[in-house]
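*Asks:* Listed next: structures, encoded as structure tokens.
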Structure P
Amino acid sequence: MIPAVAECFQLMDLYEMLPNIREHSVMVGRVAGLIAKGAIEAGLPLSLELTVSGALLHDIAKTPTLNSDLRHDEVGRQICLRHGFDELADIVAEHVVLKNGVESGCCTEKEIVYYADKRVLHHEIVALGARLEYIIERYGNGDELMGERIRRNFQHAHQIEEQLFSSLHFAPHEVVDLVNGHALDLGGFRL
């Protein structure tokens, strides 16, 4: 089952998502929705609803895990399963690290959410390089090995960007203007 947008916002309330995390999640939803819509128009077999719901809920466990050693991606997967959102579970679980990398010529809802998350710093759309710098500074803890792991992980985002935008009618640098210029209409609900 895929939760409707309104249900995603109810879950954000239920899991006491902090306002800054909610703003980030909404922007990730808008970016993922724009990209998924363009990919669908280009002929890729994707679900706009699954992509947007996955993006809105990708950080559903961020607030409850802030002061713990628990991984918010794994706890988020468990939350999705608990609510019967089996289709979202892997999207949420792999929004930080894609376990199997990126398949050549294939971009699924999971990869779009992963990519969209890497394009949003707090609630601003940025280039991949700017987000990478922030993540290394925030989570690298000055550890060179950790920084290298983060850089390797970000190579997936670059692969996705290259694959996706080769079939879209807009370029990565146009995402900011397109998202800021248009609300995403999802069956009567606008993001």
Structure Q
Amino acid sequence: MISSNIAKRYARAFFKIAGEEQRYEDYTQELCRFSTLLKENKNLSEFLANPVFDQPDKKAVVEALLAKLHLSPLTANFLKLLVDKRRIGILADIESCYRELVDNALKKVSVTVKTAFPLTGELSAKLLRGMEKLTGRQVEMTVQEDPTLLGGIVVRVGDTLYDGSIRVQLNNIRNLLGEDI
């Protein structure tokens, strides 16, 4: 909980500065690139999170990475600040909070769709329009195939789950029949 609140504070500060330049999405991509680098390289993330290593050594490593990634000065300074304040370990949380702030500001929402079979282009477009109408926001839709579904569709919009799968419908019927017996 505490790290979540700290992540929100850092994300809001970075969001406010990004808003002055109106480059929300550019900074989202940059934070994502560095965060992905940490996720993919466990040794690097452990090195940066370990208090045994000196801060100047950590900062030197981060500066070398920043030079290779060609990130904007704002993002580079923000990441160096996280190292200085010993908060680089919560970068993934900060990135998530920042992305949420950006999505709210730009009236976007991420939607995850799970289906048993691949969607046709026409059906996918129709679903996208329906989700935009339902949410009143621009939808970024990710479609995943889930062979465990018997049929139907499961849609996640933020914290809301719309489960129209055959399995859930069969379970509902089973529960109704079980109650009557």
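Read the figures in this text as sums done on the coordinates, not as results from a lab. Source: prediction; values computed, not measured. Cβ atoms are built from the backbone, for glycine too; each structure is taken alone.
*Asks:* Work out which structure the value -0.63, -0.99 belongs to, where log10 I(q)/I(0) by the Debye sum over Cα atoms at q = 0.13, 0.16 Å⁻¹ was derived from one of P, Q.
*Replies:* Only one of P, Q returns -0.63, -0.99 for log10 I(q)/I(0) by the Debye sum over Cα atoms at q = 0.13, 0.16 Å⁻¹, namely P.
*Asks:* If you don't mind, another one. Given a value of -19000 for helix-only ellipticity at 222 nm (-39500 (n - 2.57) for each DSSP H run of 4 or more, over all residues; to 500), point me to the structure among P, Q it was derived from.
*Replies:* Of the options listed, only P reproduces it.
*Asks:* For mean projected area of the Cα convex hull in nm², for residues 97-136 alone, find whichever of P, Q sits highest and give me its label.
*Replies:* By mean projected area of the Cα convex hull in nm², for residues 97-136 alone, the leading structure of P, Q is Q.
*Asks:* Of structures P, Q, which gives 17.1, 54 when Rg and Dmax of the Cα atoms in Å, for residues 41-120 alone is computed from the coordinates?
*Replies:* This figure was derived from Q.
*Asks:* Of the structures labelled P, Q, which one yields 1.00 when FRET efficiency 1/(1 + (r/R0)^6) of positions 73 and 153 (r between Cβ atoms, R0 = 25 Å, to 0.05) is computed from its coordinates?
*Replies:* P
*Asks:* Say we calculate relative contact order in percent (Cα under 8 Å, 6 or more apart) for every structure; which of P, Q gives the highest result?
*Replies:* Max of relative contact order in percent (Cα under 8 Å, 6 or more apart): P.
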